[in-house]
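The following blocks contain the structures, represented as structure tokens.
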Structure I
Amino acid sequence: MSLKLVKLVFKFGSLLALTPAKIEKNGLGFPSKIYALLWIILFTAGVSISCIYRKPFYKEMTLVELILQVAMDIVLYILNISIITITATKKRQWQKFIKILQTLQINKENEKIFWFLSFLLTSIIYVLSKIYETYVWSPVLGVLYYKMYAVEYFQFYAQFIVYYLIYVFLKLILNGVENLSKNIKLLKVQSNRVNSFTLKSIRREFCALVKCVDIFNNIFGLLILLLIQFCFLQQLTFLLTLTHSVMTENTVSVVIFKILYITWHMVGTFISVFLCDLVEQRVKNMQIVAHQIAANCVEEKEYEEIKILVDVIDNTFPHFSAARFFDLNRKTILGIVNALITFLIVTIQLENSSFS
């Protein structure tokens, strides 16, 4: 994983003003604010037109289905606009973020020849999913399908770029933490002689990674929150339609599409949460090793030097958050599952009471 991959994603994302245009040695090239404003207008116009054509279908939905569908549409629209706005307005944060990643030696020696393969494969999967979606629904709805959902091709492309960019940056941060863990473990092996210069280098890189996490939260915290909200609403809608599958005429192709659709967004959303949790676990392991080294130090001077590193790790322990509403770790997924089950039970009870 390297910044080459970030540069490649930037090239594709900048077409819709979703990402900085490019990475340069002296900083970042950003799409102009006029270009960003143009895409905000286009997204707004496209969503508005599609809502007009969807209005007859909205009227046929139950109250619960209508609320969920409108909520999903709103969250997806806010996500698209937020991506463009963050890219256009948070120039300094992007510059600092990329600069820190450039200065850190993150697995440069292990850079693979086919470094672009993961982005290529996920892009192919995304394109194939959209082709299959068109294959399933265009014969059913005809031209009306494109009038209602053509804008979603661009909306979900923007979501895909965010999914992948979050994944790449979290992998880079994880690689940086793993490199630091290796250096600290080497100190443990050579604990009979702690190198002062090595300790200063480790402290400096750890502080840089903590700053990197803070900027990541500032840039992507709101986007991750919106992604989780969209995925939650989507799962709830899917489970409701699943409970109604006996009463509805769902073909095999439609069922397969729904399963693939929900799986794609679940993987895209929850993989970032798992990576955030993995980074924290690696830092905790690093923290334990640092405490062990401090406990085994005999000389007072060496103890004081390693104690500084221990204090730095303890006091600046990095945490990922979704716009400061909640921390991102495995408990997040458990909370989503609990909320999903609760909402599903409540909505089923409401629907049953409305029919009775």
Structure II
Amino acid sequence: MAIGMAATSEILGSQGELPGGSEQLRLHFNESPYGAPAAALDAAAAELRNRHSHYPDHECSEIRKRIARSLGISTDMVAVTNGADELIQLISLTFLASSHGRPGTVAVTDQTFPGYAAAASVAGATLRTVPLTDHRIPPAAVAAAFHDGARLAFVCNPHNPSGTVLDRSGVDEIIDAAEETGAVAVFDEAYIEFAGPEHDITLDAVRRGRRALVMRTFSKAWGLAALRIGYVVGPAELVEQIRRTRQSMPFSVNRLAQHAAAAALDHPEFVTGVRERTTAARERLAKGLEAVGVDHVPSEANFVLIRTDADSTAVANRLAAGHSVLVRDLAPLGKPGFLRVTVGTEEQVDQFCAALSAVLSHTITDIESE
């Protein structure tokens, strides 16, 4: 399903802010309810106070060094951007351009983050969608897309919106196909911190010299979504190509974001704590959904995909209007009847489950008639 920029904005804005935003339960953007490390906020405040009139370091030198050190790789294997969204666009422009003026094909899974398709559209690329298998990425189908001519693939892992993860054999199968065909496999791991270090499979492959790009962000587990800072790691020659494309927007990563992210990396225990609390809340959500009688897909991320067995748009609208609970209706992404729900705190989980139970206590006819 090809989705352009206008459609992406429509999806993201379909459940915008309601009056009294501070009282809403925001479970539609996968934001962390646990904030960011105090040291990161202090670093951002100091930069704003003392250097607000200075342009940021366009090379992002210090934060690149800090990321490289934390991951055990060299600095030339890291590029930093204004959030993962800019990175997706830069990667598309970098690897889908053609010396003959004909952009290539990009493979993405169906019913996933619309930013991939939007970036492909801006690059003028052809989009090839790969259907999911039981809410999971089928590695063989992604590999087949490479062998059929796709020059780039975005592989969301953990997958958004299902929350499922690839195992080692699946990652290897995709990378093998990319290496055999000279294509670029991009693993978007925005939510990988919630899955735990045992799922750092792609990062381990990159450390061993495999041809893959791994995207990560400070927006989710690190709680710095407002500052917009993401990064990619991979073979130095691929990363350098991305950095050359980025030269047209040299000051895109602001000073506050660079310094906050660097300070955050000094506190890896913070993410460990967020992961543990999220895991406990996710298990509580699973039990709550079972009590309500709602099916869900087991997730390794900070969100859960649920099946409503009703008009998901009507359910989402009733949750918002009647209970001030915002969730992501997936009907616009081609998954009618499904909602994606962010895993908040345990208290927020209970609030959501109570609201969902109240909404679903009405008959489907009642919901659809409103």
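Rule-based calculations on the coordinates, nothing more; no lab input. Fair warning: this is a prediction, and the values are worked out from it, not measured in the lab.
A few notes on this one:
- Structure (I, II) behind the derived value -13500 of helix-only ellipticity at 222 nm (-39500 (n - 2.57) for each DSSP H run of 4 or more, over all residues; to 500): II
- For 5, 24, 33, 26, 11, 2 (P(r) over Cα pairs in 10 Å bins from 0, in percent, calculated) the corresponding structure among I, II: II
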